[in-house]
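We did not get these values from a lab; they are worked out from the coordinates using the rules stated. The model shown is predicted, which means the values in this text are computed figures rather than measured ones. Cβ atoms are built from the backbone, for glycine too; each structure is taken alone.
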Structure I
Amino acid sequence: MVLDALVLAAWVSPIYYFSSLVGGEIARRIRRKRLGRRGKVEKIIFQIPTVGNAETTNRAFRVVKSYGFPVETWVVIEEGDDPSRYEADRVVVVPRDFQCECLYKARALEYARRLRKDMVERGELSPNYVLLQGDDDSIPSREFVEECLSVDADIVIGTITPRPVTVLGTLIDYERSVACGTQCNLFTNISSPIWGHGEAMCISSRIDLSVSYDVSDIGRSGQKLISSEDLFYLHKAVHKGFRRVYNSTAKVYITPPLSFIDAFKQRRRWTWGHLRIILYGLLPLSSRLRILAVWILGLYTYTVSTLGIFLHHFGIVKFPDYLYPLLWATLIMWLLVRGVSIGRAMGWKHGVLGTVASYITVTLNFILHVAALLKGDPKKFEVIKKA
């Protein structure tokens, strides 16, 4: 009886995802209207932190500059990298002796943030700017940049849109578009975010000048932020009272992992970044519980749903006849949610392909995350190849 109930709960979980997909779009439209229009912005500071990836960084700068907005490009690098390789308006070099409560990418972002704060205080930079934070392998669409300039939000995140570079990488990253459709659109637009997107996050100057990447003023002191800095920063801003956060359906183009090894490194970094936040109390309890709940729901749904197929086949799990129409309906809901989420981001052809390959996509991601858990905390920021 208990086993039947567990399998049934997993098989009807698409009702939740379907509801969050529909509810998320309603929440986004309401939030978009209520936020209103942002006042005139003097400039967009388009900032990319990188460890030597000059080619992909310069490509992103050129594309965003071509949109015709008032963009000032910043690249943030470490000592030892050659500044002359970057086509940026400002090259920010993080000194080796710079100390803060975070490491790796978050440390670089905090150094650049403090630099802008000092520049504003010295009168060298007008506070009337927005910060467009990006990765060295992602490109925000023109529509996303337009929303950053027009929506009066504290933080804006976009919809992850994988570039179909490799078949394997695309299949794996279909799941990211689904997460945007079923999680980010709803929870971010009701000011209770779960995921943050460092691939492109638009931050108002009032946030940039007042909210740091330090842990001690929001979470447990003595711990340093290693990864998942985008998620941490979004949650921290909301806890600090900046609740005007907005999830946009405008696209942010990303490059999927180029190999299974790179996908493993990337998922391991995310997995343990989230776990460090949960286990070491880097964010308040409410944020940690939301992140944990999504993790548990995903792992539970996949594991029990898959096991339930075999249990049902061998007659170990049985349901009354009147439940089967509901179970067929929830299967259709699951496929519909995935097709709509992927199709909205990548077009109807990928929506169809993503629907057909749904179980492959979910299984690949499940394997990657479980392997990441078993491998353990890398305790560093592992980078992957760029294209």
Structure II
Amino acid sequence: MRGAGARVAGRPRHSTALTALVALAVAGLPRGVGAAPLDVLLSALPEQDAQRHFVELSVSGVNRSIDFSDPEDDPAIAARAADGDYRDVQLAGGWRVRDELWLTGGVWQRTLDSGIDRYRYLSWQLAGQARLRDAAGGWPAVALRLGAWGNRASATETTSPVRVPGAILDSVKISRPADRQLQADLLGTWVLRPGLDLTALVSVGSIQLSYGGLTATTTRSGCHYDLQFNGNDIFGNLAAPCESSGGVIQQFYDSSGEYGVEVANEIAWRGRFAQAGLNLRWAAGPWTLKAGYLVHAVRRDAIDDILRERGRPVHEHNRILALQGDYRITPTLSVLLRAQLSSNLFFNDLPVTYNSSTSANFGNRLSLYTLGMRADF
């Protein structure tokens, strides 16, 4: 449950990110065809970056270590959790079915290291974009984009303490955690002059988290117990032989009384989001430069009300600034470098990591750098 958000702090990681990034490359994608964070660079005229087909391989990383510690952590645990990291590898591609219609998709392998535990998520995205009208007479080109994207893992497990209202869990394991988003985007691109475009976008979408099962371990009266969650019902079994002056309970049952958890609402919530943004594209010779800004707002069912009742932070807004440079080294091959600044860590692209144990960390900023190559043909 922990390990989802974080505070960006600590020592630089420039060498780790850039060494790995330079080693990988081939491919490309009209900017913004990825999951939510790249929406800031969407365009109604994607053929300006790739005429017919494209493929991209890129690698992303943070430039500084990430602090996943909690003020209530044991000092030794806090020191380890302050040295977290994030990186991902993305493979994406697209096909221009006809002049006005693009089909695109991508997969990511994301690795999130909390300094104590490591989490791996497989991310995916599919989208279709149709242009409804071309740019003419000072009017923008208008396109509608419909997409689905999400993240999943076989399991995520934290071995550092997790606090719930009635207990401290020594470890928590969630099997098959996942999120799925459905999204619609309306894009308008003005051609200000040859090589200079301005795009405005508005988007709406829905979010659904899910999980397969939840288990944990805890300590009561000096004895270790394995916990099995069935909805909000908790079954505890003595994990190993134990002696206690107060007597040893072999098994116990709790129906969200003593522990005070609402499992489905806390880790499998639903939500809705809306966003709006602007971006500018400038192309001259082999260079293409882009800059975009996006504001994202989300409303989650149940979980944020639970967090407010517990006096925990709730985060519902995010702002993203993206800067990207592309350089065409051959007629069909380009290299790209992108910097992405986000006011809230992993807010848009990994909803699966937002839960009742991690929400506090989502108020922290994220700086993400990407290096890749695009092949269009």
Structure III
Amino acid sequence: MARKPAPKPPVTDNDILQALAFAIATGDIVNFRFLFVPYSPLRDDSTEDLRTDKYSYLLPPDENDPDYREALKAAQAPGLLAHVRAQLAKNGPPQLPWEPLLKLADNAVRLEKFAAAAQAYELLRIRRRMQEEFLAQADAALAAGDTPAGVRGYRTAVGLDYDYAAFPEPLPAVPRHQVTALILHGEYPRTPEEAVAVQPPERHADTALNYLLQNVEIAGCLSALPLDAKTAFLEEWIRQTDPDWDAFAESYRAACALAREQGERLERAKTDAPPQSLAEEVAELAAEDNNPRRISARLASRSALDLEWWQYLKDMAYAHPASALFVARQAVSHDTEIIMPRYRADSQLARRLGLAAE
């Protein structure tokens, strides 16, 4: 006969306080909500034991961490433990305590866990108001000439966006640059000048703001800035959100060198030169040294030379969202397109981002 499992030890006040404080300190809305589910290890009527290895992630690895100690003080607020105990003992949806939830949201913002912050603020019904507050602070910082602080404020506001069309329930909106990059380049330019990368500087800056922020309403708040201010904002945004941008800039310059090497053949593809036979064309494209897809592969940091232009673009935009603003589609044969680096000679943004050859 199988033995009945030994009952778990009673859940102590210290267990509850530790788990609550750690979720608050780390801005972890998922763990915070998990503490109140019907099978939570904090419930006396649950067979799950908080002190097993299975749930070690719910407890602080370092109880002397300053952020944890501060959160612990918040969890020890008068009346809070009694409220939590009552919610853990009841059946049905719990009433989450608002004070630690607000502290958790603020910590999530500080740690740039914007999706967690958005969920916490949404539960508190203040998400939109917090967006407006961060935008007001960001605009004040920009007006004072503090571009880094202004960018952080706009990043926070955009990070608090919510997708009410998500299924099965509304969820925080998440960046989808690998998808919107395809929309940005969805129509083949009828003339080289129609490519996104060579738009006039003012128009290119507005395109960049709409694409990077992925919120037309919030990006519109910056439309009245002078071009120099927009350029500074965009550079700071890109460097804050993409710490590996300089590595991409190096790949971009290398792709420019490859494009120059193959310039004569690429130019021939745009002229009315007599067409090659299909067999000759395929053979030339297959030669690795002459394969124009080397340019796309270099931009996307891929080794494969058999992908379509949009596959390289998606990979590149996922890793480095702003990269899609400085490339263009280019047909190199009757059925082959690549993405290749392009920028205006007078683009201050391209120069400040290290894309322009010195």
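Consider the structures I, II, III: one of them gives 13.9 for mean count of other Cβ atoms within 10 Å over residues 139-146 as calculated from the coordinates. Say which. Working through the options, I get structure III. Between structures I, II, III, the calculation of relative contact order in percent (Cα under 8 Å, 6 or more apart) yields its largest number for I. With distance in nm of label points 7 Å out along Cα→Cβ at positions 155 and 211 as the yardstick, tell me which of I, II, III scores highest. Between I, II, III, the highest calculated value is found for III. Taking 22.8, 86 as the value of Rg and Dmax of the Cα atoms in Å derived from one of the structures shown (I, II, III), identify that structure. Traced to structure II. Quick one: mean count of other Cβ atoms within 10 Å over residues 115-122 came out at 24.2 when computed from one of I, II, III, so which one is it? It must be structure III, since only it matches.
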